[in-house]
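Take a look at these structures.
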Structure P
Amino acid sequence: MTEERLSISDVLVAKKRISGLAMNTPLRKSHWLCDVSQAEVFMKLENLQVTGSFKYRGALNAMTWAKERGFTKVFTASAGNHGLGIAEAAITTEREARICLPTNVNPLKKQKLERYSVGLMQHGDDMDMTEAYAMRLAKEQKGLYISPYNNREVIAGQGTVGLEMYELIPKLSTVIVAVGGGGLISGIGLVAKLINPKVRIVGVVAAASPTMKTAIHSGRVVKVLQQDTIADGIAGNIDAETITFPLVQEVVDEWVAIEERDIHQAVFDFLENEGMLIEGAAACAIAAISAKYINFKPRERVGVVVCGGNIGRNNWREIVGEQLLSAGKST
């Protein structure tokens, strides 16, 4: 039996489930990005979301679904943000959560996870190994595995970001989203294309980990050689059978791959211009505008998702150090 197609009704159910727990985050105009692009740029500030990223939305929706169906024990794999979402959602849904992390997990995200009463374990130095381990544990211990992206309820929860954006600005003509496993852009794209079929959805990947972009251009999910990137939240290979692949194929109109130097620069420039530290994945989407990877029509309305703010101290210190060094050389 073929699984029923994900629809707007799934997103509306998710909105009802997470209402009052997940934040309806600000959609703020960026005068800096407007000046750079000559467009009207509005930032969806999911870095201010509960747990510091959009991942709480999908995690809460999936955990609520699990509670409704009587699952008591939940397993997941995460590079950090999805795990934080599951850990927080475990409190309100009263579920038992076990979270598998890669051995090279972002120290800040691990530190935040250790504050929760969840089972934490580390396995594998990349996410596909970590995911395989978590899925095996869930099967052996008769629990429910909730993927960070390959899950209907997770995708529907992320789609609520798009609902909130279009409720405030119905005439958004371009939406820019960082892409790892594709859950966020699938959910947002589903909503955006229904409201405005002509909207341009731009998927942004790190050049060091262009997994979904490579999959779309190859016509199937393929293993991609991974290089180090500060955008750890969207790095790593993905499940060959992920349901996000056909959804992303359908909704994404354009792809850009951001070089590491531009991600670093965007972290610094965002702090300088918007007064907030953001993580590498969010900086990818910002850099697509600030480093002029994308062309815009004058004054067109653009939405960009600032997907998270969980950046480690060592990362932002390194970036600030680079900027100080660069400034010293230019004087």
Structure Q
Amino acid sequence: MKKVQREDCQKVGKLDFIDWEKFRNTTILVTGSTGLIGSNLVNALAYNNQEKMLGIKLILPVRKVEAAERLFSWTDAEIIPYKLGEELKLETFVDYIIHLASPTSSKHFTEKPVDTMTANIEGTRMLLEWAKAHLTKQFVYLSTMEVYGFPKKGHKVKEDELGAFETMNVRNSYPIAKIACEALCNNYYSQYRVPVVVLRATQTFGPGVKYDDGRVFAQFMRCVIEGKDIILRSEGLTERSYLYTLDAVSAILVGMTNGVPGEAYTVANSYTYCSIKDMAKMVVDKMDLGKIKVKFAIAEDITKLGYAETLYMDLDIMKIAELGWRATVNLQEMFERMIRGIGEYND
């Protein structure tokens, strides 16, 4: 684990709105543990389990066992082979299931829309079936802000304002699949009383982002590291809030203990709300002190690049704030710590 990630683990262990005692002697199953949010969540749980001697048992079903073993070699997590959508062959009681596994690449959504939908829907259904059969205490499903569609500029979006999506647009395979999964979660709660909490996270980044990640924050990161100008292929008008990995982890922990089954909660840092163009300017001014510039090379059709259309995603987070959660890391620090994570080696 890198130093910057250890610092985050220490910080999440001290947050006053997380009651770590609620995790004492519990078993927690995490899918998607090798992904960005999943790896940071496992690190936080394993680190604080050791520091606080909580007796937590971590179970990580993964497709790539060797990669997970390398990533979590310092922990005593139980790593088991598992392909999303298959039956989970595990006969033990699990207190918490945290379902994070999902494709996250816009390029994947457009090139493999069938895989995007089936991995999400079948994967979620099989885990819900397992939770139903094994009487899991709480099931947390990580969804996305994309389910809100394309709100009007200047409108604060609440949890009951889902968008409508054109089914003939393959890029919509992802938000449509996520909406279907949310409906499955609620249906399993309604019909079988499986206690599912849905968290709708905005775009999240921090330590652990892969250097070749295709999302805009990673492109900006590479420009800073390589000393290259930021080239925007659109006008950069899309506006949204962002979320630091540590804050995503703390939201999941709050959802595990305080979330109300059958409810959905939006997770974002409202103070990071800005346009892509303004974020690029902030990166140039604050992170590289003006040594690089923001330039434009507008694509004729940005949807062919896998980009969503221009959107204004100003998210209302009052519902999760009422559970006690709050974001702690601002946009500049998010970039600083993400870049540190690239430069540091695991120890």
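Looking across P, Q, the calculation of distance in nm of label points 7 Å out along Cα→Cβ at positions 212 and 228 that yields 2.6 traces back to P.
Consider the structures P, Q: one of them gives 17.0 for mean count of other Cβ atoms within 10 Å over residues 60-67 as calculated from the coordinates. Say which. The correct label is Q.
Here distance in nm of label points 7 Å out along Cα→Cβ at positions 156 and 180 is compared for structures P, Q. The highest value is that of Q. Look at FRET efficiency 1/(1 + (r/R0)^6) of positions 164 and 284 (r between Cβ atoms, R0 = 30 Å, to 0.05) for each of P, Q: the largest one is in P. Of structures P, Q, which gives -0.63 when log10 I(q)/I(0) by the Debye sum over Cα atoms at q = 0.11 Å⁻¹ is computed from the coordinates? Clearly, the read-out refers to P. Calculating mean count of other Cβ atoms within 10 Å over residues 4-11 for structures P, Q picks out Q as the one with the greatest value.
Could you figure out which one of P, Q the value -12000 for helix-only ellipticity at 222 nm (-39500 (n - 2.57) for each DSSP H run of 4 or more, over all residues; to 500) was computed from? So the calculation was done on Q.
Look at distance in nm of label points 7 Å out along Cα→Cβ at positions 188 and 292 for each of P, Q: the largest one is in Q.
Each value in this text was obtained by applying a stated rule to the coordinates, not by laboratory testing. None of these values were measured; they are calculated from a predicted model. Cβ atoms are built from the backbone, for glycine too; each structure is taken alone.
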